[in-house]
Structure formats: C-alpha cells, structure tokens
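Given below, in the form of structure tokens, are the structures.
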Structure 1
Amino acid sequence: MIAILKFVHIASLALWCAGLLALPVLLHQYGRTAAARTQTGFSRLRHLTHFSYVAVLSPAAVVTIAAGTGLIFLIEVVDPWLLAKLLMVAGMALVHAWLGHLTSRIGHGDGGYRLPPPLLGLVLALPLIATVLWLVLAKPDLAPWLDRLPALLREPQDRELPPGVVPI
C-alpha cells in the first residue's frame, strides 16, 4: 500500500511540477506571438491554458497533496524537514493559484487586463520545487535552526483562544 501511494505521490508531483514550470513559459511565449493577437490564436491560447490548468495541473496538485497526506499518516513522519517541505508545498500551491488567476483573467477579461509577467511564476516555482526535492532527498537535521526560533514559537503558551477565534 505504501509503495503504491509513494508511486502515485511521486508521479503526480512530477506532473504538477512540470505544469508549474511549463504554464508560465506557455503564457509568456505563446501569449506574445502575432498569432495570439488574432481571434483564432487567442481562442487557441485560451483553450490550451485553460485545459492545462483545469484538466492537468489542478488534478495533479490535488492527487499530490492527498497522496502526500496519506503517506504522512501511514509512515507517521513528524520530522522538522517535513514541516519545512509542507511550507514549500504551500508556496507551490500559492504559485499554482496565481497561475490559475492569470489563466482565468486572460480568458474572461474584456481585453483591458494587462497581464503581469508570467515568467514570475517560473521564478517563484523553481526554487520552491528545488527546495522540496532537496528536503525530501537530504532529509536534513533542522533542529539547530528550530532552536534559533524565539521561545514564543517553540513552546506552548497554555492560553485560551480569544472568543472571536474559536470556531465552535
């Protein structure tokens, strides 16, 4: 069971990472061609980016996160490197959401929307992906880094949540 879940996690992670790297390049390169300025070219760009995001990237992200969560509970890993990895994955999810926003805006706008540089997504995603890969393969001892955090962040405070924050 664990081997199958690891395979699913790694395969979907590879697909998600490839999409996070390819979509900004696609938006940058193809979106600036003369063909994209025609109705047919724009329609092709819109369908390609929308399909890539909705049918490939988003399902890969969901499967990656679901399989990874399952692995955390099955293997019972609670090391500091895993928390750092989850932080990087959260960053990848934010880049994913921003690319979805760009994809949506180019397709649903009235033409007055000026697209931010899509390659910024590549600049943001590449270090996050590399850090996740490094954390998983090296499994570094991050305990010395955790010891540098202030005590407020390392120790429980034994206080009640404010009444406006309590969800129940």
Structure 2
Amino acid sequence: MDCSTTVIDLLLRKYKADQKWTRIVIEQLSEEDLVWSPTPESNSIAHLIAHISGAVHQWFETAYFGATPAEDRSKEFERGLQMSKSQALELSKKSYDTILAVLEIMKDNPERLLEQPYLHYPPFDGALDNQATILEMLLHQFRHLPSHTGQIIYIAKMRKGELQWG
C-alpha cells in the first residue's frame, strides 16, 4: 500500500465518522434547537450545516460534478437563518457524500491528488487559492469540517445536555 492510498483511507474513515456523528446529533434535535445560538453573535447548528454545505459545494461539487459556483456564501451566516430538521439531515448527508465520492475517485486514481482543478477560475480569496491541489483541498477540509462537527456537538450538548450515541 502506498502513501496516497493510506492518506485516502484515513480521510474516508474520518469523514464517514464525522458524517455519522453529525447525523446522530441532528436526529436528537428539534427544529428550534437547530436554529438556536448561545449568544446573538454565535452561530447556530443550522449556520454550521449551511457553512459545511457551502464549503463542500465551493471546493468539490464545482470541480468534480459540474455545479455552478456559489455567488454569495455570506448567506450561510445570516441572522435568522431557518432550517428544518429534514433539510439539516439532507444538507449534511449530501455534503459528506460528496466528499466521500471525491475520495473514492481519488482512491481509484491517486495520481489525481496533485491536479489543480481551479486554475482557470477567477481568483479566490481565503485559505486556498486557485493553485490548490486536490490533496491540499482535502487536507484543508480535513482540518476545517471536523472543527465544525465539534461545534455542532458542543452546541447540541449546550441545548440538550446529554446526547445519546448508540
């Protein structure tokens, strides 16, 4: 087994676990819980799910599945964002399924990890730029998305107290 296969397998396990924990948490929440935030300036679970979806759309759906790039991602954090429980479950599942699909593509074609799919796009702002490789995008999201999974779990515990994991 080469290094690229090891990295891809590790990422697959991690994203599958985050997908599972996020689903388990959302299933225990009410719609009111999803849009609740600890302070007026804090994000709700709905905001975090919208943000995860936006990040996955920006970095993976456009490059691999031909989606139109999002025009305004600031809506992910608008105050008063509403989201039903079924929407939250669907967005979360779609986001993680997209990353898992990209990882399966990479598993079959590990040489593609060094591709730069955004070279011909207008310049990006942020942590990654147009010259980012697929590997850089996957590793960036490996740091980024689990931090939001942790925030989702923490906010859910603040709202509900003890959560059931079985």
helix-only ellipticity at 222 nm (-39500 (n - 2.57) for each DSSP H run of 4 or more, over all residues; to 500) derived as -19500 - corresponding label from 1, 2 | 2
Where does the value 19.2 come from, among 1, 2, when mean count of other Cβ atoms within 10 Å over residues 132-139 is the thing being computed?
-> 2
Given a computed value of 18, 35, 24, 15, 8, 1 for P(r) over Cα pairs in 10 Å bins from 0, in percent, for residues 4-83 alone, which structure among 1, 2 does it belong to?
-> 1
If distance in nm of label points 7 Å out along Cα→Cβ at positions 124 and 148 is computed and equals 2.5, the structure in 1, 2 = 1
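Identify the structure, out of 1, 2, from whose coordinates FRET efficiency 1/(1 + (r/R0)^6) of positions 108 and 140 (r between Cβ atoms, R0 = 25 Å, to 0.05) was calculated to give 0.05. Can you show the working numbers first?
Numbers: 1: 0.05; 2: 0.70.
The correct label is 1.
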Structure responsible for 16.4, 49, with Rg and Dmax of the Cα atoms in Å calculated and labels 1, 2 on offer = 2
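Where a number appears in this text, it was derived from the coordinates with a stated rule and is not lab data. Here the structure is a predicted model, which is why all the values come from computation and not from measurement. Cβ atoms are built from the backbone, for glycine too; each structure is taken alone.
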